[in-house]
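Got some structures for you, see below.
Laboratory data are not the source of any read-out in this text; all were calculated from the coordinates shown. This is a predicted model, so every value here is computed, not measured. Cβ atoms are built from the backbone, for glycine too; each structure is taken alone.
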Structure I
Amino acid sequence: MVHSNGKTIRAVCPHDCPDTCGMVVTVESGRATDLRGDRDHPFTRGYLCQKVTRYLDRVYHPDRLKWPLLRSGPKGSGQFQRIGWDEAIERIANRFAEIAASSDGPQAILPYS
């Protein structure tokens, strides 16, 4: 498909819902400029939830997170410090391993199955 102002791509929602909503994304100069539900998707027929409808607003918002942050103050205080990607990945992997080894087991990590 080609949109008058760019290339149009069919995609699916990146969230882990059971619907796997179909999306149609217009890309201009390597940047998504329009996102809408795919009316040809057999299940969702053009529907997108509120989280995904405004996806481009969040992805391209100037205040979006661009690197890992570690909470440096009490929860809810809004105090964070920037950390490197390697440290963030190691912290996440270690925490996942702790949860998987706990009495709750690895199923405590997976939000939907």
Structure II
Amino acid sequence: MPGTADPSFCYCGVEDLLRIIRRRYSLAVLNAIHSRTGARYQDIAASIPLASSSTVAETLQALEHAQLIRRALTSGPAAYPLYTLLPAGSKLLTRLRRLLDEVQEGHA
């Protein structure tokens, strides 16, 4: 029932997630990773040319900390970090896309 929620209920986890995805370039980084099976840092940075390298790195760290992406080293002598979406990141991106599509349809 509206208005009957316990006022002590905390949306702290949601607030943390919203703070991360509201960061400039967070959604662009998620989308860059989603468009590939796995994305190298260079792939991600190249897809967001206006973002500085430090901004891309900070955004990747925040998304990893939020457990939306995973950073893993490839195997072999020339190992490099590869970023992939975790299920939560994929689900978030899918739902946001649907929401944005609905909003755009309402303005058409």
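Below is a table of values for the structure above.
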read-out	value
Structures I, II, by distance in nm of label points 7 Å out along Cα→Cβ at positions 28 and 52: label with the highest value	I
Among I, II, structure where relative contact order in percent (Cα under 8 Å, 6 or more apart) as derived comes to 13	I
Parent structure of the calculated result 15.4, given that mean count of other Cβ atoms within 10 Å over residues 20-27 is the read-out and I, II the choices	II
Source structure (of I, II) for helix-only ellipticity at 222 nm (-39500 (n - 2.57) for each DSSP H run of 4 or more, over all residues; to 500), computed value -6500	I
